[in-house]
Structures are given as structure tokens and as C-alpha cells.
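Values in this text are rule-based calculations from the coordinates and carry no lab data. Everything numeric in this text was worked out from a predicted model, so none of it was measured. Cβ atoms are built from the backbone, for glycine too; each structure is taken alone.
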Structure P
Amino acid sequence: MRHTKGHSANRRSHHALEGMRLSIDSKTKVAHMRHRVCEETGMYRGKQVIDVALRTKKEQTRNKRRLVARGLNPKEAEKEIKNETEKQVSEKKTK
């Protein structure tokens, strides 16, 4: 039996990728992937699962280590991280 381009295209018409399924947090109105913890709030199904403040503190120490490894002073690295966190906070407030 022949196997034409049209027949292959018809079969592959169902192979298209779909977009991610997103849910919106009822309290903060932030979109997140379904069945996963909201990264900004740390909530899952109405319960606090992750301490977001602790996570951000760990991220700050990691970023400080990276900046020091690049050759910055530890104090300069701290200033850089504070500036970045202030920018993030101001961006969240404007949203």
C-alpha cells in the first residue's frame, strides 16, 4: 500500500502541542501550573507548603557566593543583592 504525504499529514494532525494548563490562585490571583506549588506564595490547595521567606534567603546566599566567585567583594556582593531584591519588590508592588 502506498503511503502518501496527505495520509501522513492527516495522521499527524493530532500531534500538535498544546499550551500549559494554568490555574489562578484564588487569593493572590497569580497564575501557576496545575497540581504544583505556587512559586510566589508557597501555597498548594489552600495550605502553606513552602516557606517562601526561607527560600528567598537561601537564594540570596547562593547569589552572593556566585558573585564572590566572579571576583566581587563580599560587601559589594551584598549591596548588589539588596539592589536586586528591592527591584523585585518594587516590580511586584506595581503589578
Structure Q
Amino acid sequence: MTSEVTDLIAALRAGTMSLDDVARRFRERSWPDRARPDPRTESEMAARLMDDPDPYIAGSFDDVNLAYDRQELTREEYDVLARAAAEGMDAEDRRARG
């Protein structure tokens, strides 16, 4: 499964984009909202307990974690991309709050 995130990581691996370019794009892009609504009933709460607590979301930071786990990213690359993604998410939150 490909996403913008996996495409950016592939470009980094292929040498067609630098780490700085990928990090810049991570800061600029919109990241999927992982928040789930709170359960309202006991049955919803029970169902939530049966769910995977963190289901995989394509195009999210899950793709970066997966690339790191597959050793497609060095620790340094992972750290740079993690900071860039966090900065992008923070900026998106600030824009949403006005």
C-alpha cells in the first residue's frame, strides 16, 4: 500500500529527495487525525476494549514507523522526520484553533 508518506520515504531511499526536502514536506502536509470519539455507552466501551488500540492508518506517521522497523530509515533519519511531522501537526492544530 502506498501513500504520500511512503512515496516520500521511497524518494529519500532512491536519492531523488534529500532528508531536508522530505522533512520540509512533512512539516507542510496534512496528517490524518488519529483521535477517536469517546465511547458513549457500556457496549461501545466494551467494543473499544476489543479493538486494536492503535489501528494502522495509511498516510499517517504509522508509515514512518513501519519504514524504520523495516530498516528503511536510519535512526537519524527517523528522528529528523519525527520532529518534522510533530512540527507539522502542531502547526495544523494552531491553524485549526485560529
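Taking -19500 as the value of helix-only ellipticity at 222 nm (-39500 (n - 2.57) for each DSSP H run of 4 or more, over all residues; to 500) derived from one of the structures shown (P, Q), identify that structure.
Q
Where does the value 44 come from, among P, Q, when relative contact order in percent (Cα under 8 Å, 6 or more apart) is the thing being computed?
Q
Out of P, Q, which one gives 13.4 for mean count of other Cβ atoms within 10 Å over residues 62-69 as computed from the coordinates?
Going label by label, the one that fits is P.
Please compute FRET efficiency 1/(1 + (r/R0)^6) of positions 22 and 86 (r between Cβ atoms, R0 = 30 Å, to 0.05) for structures P, Q and give me the label with the greatest value.
By FRET efficiency 1/(1 + (r/R0)^6) of positions 22 and 86 (r between Cβ atoms, R0 = 30 Å, to 0.05), the leading structure of P, Q is Q.
Using mean count of other Cβ atoms within 10 Å over residues 14-21, single out the structure from P, Q with the greatest value.
Biggest value here belongs to Q.
Have a look at P, Q and say which one yields 1.06 for Rg/Rh (Cα atoms, Kirkwood Rh), as calculated.
Source structure: Q.
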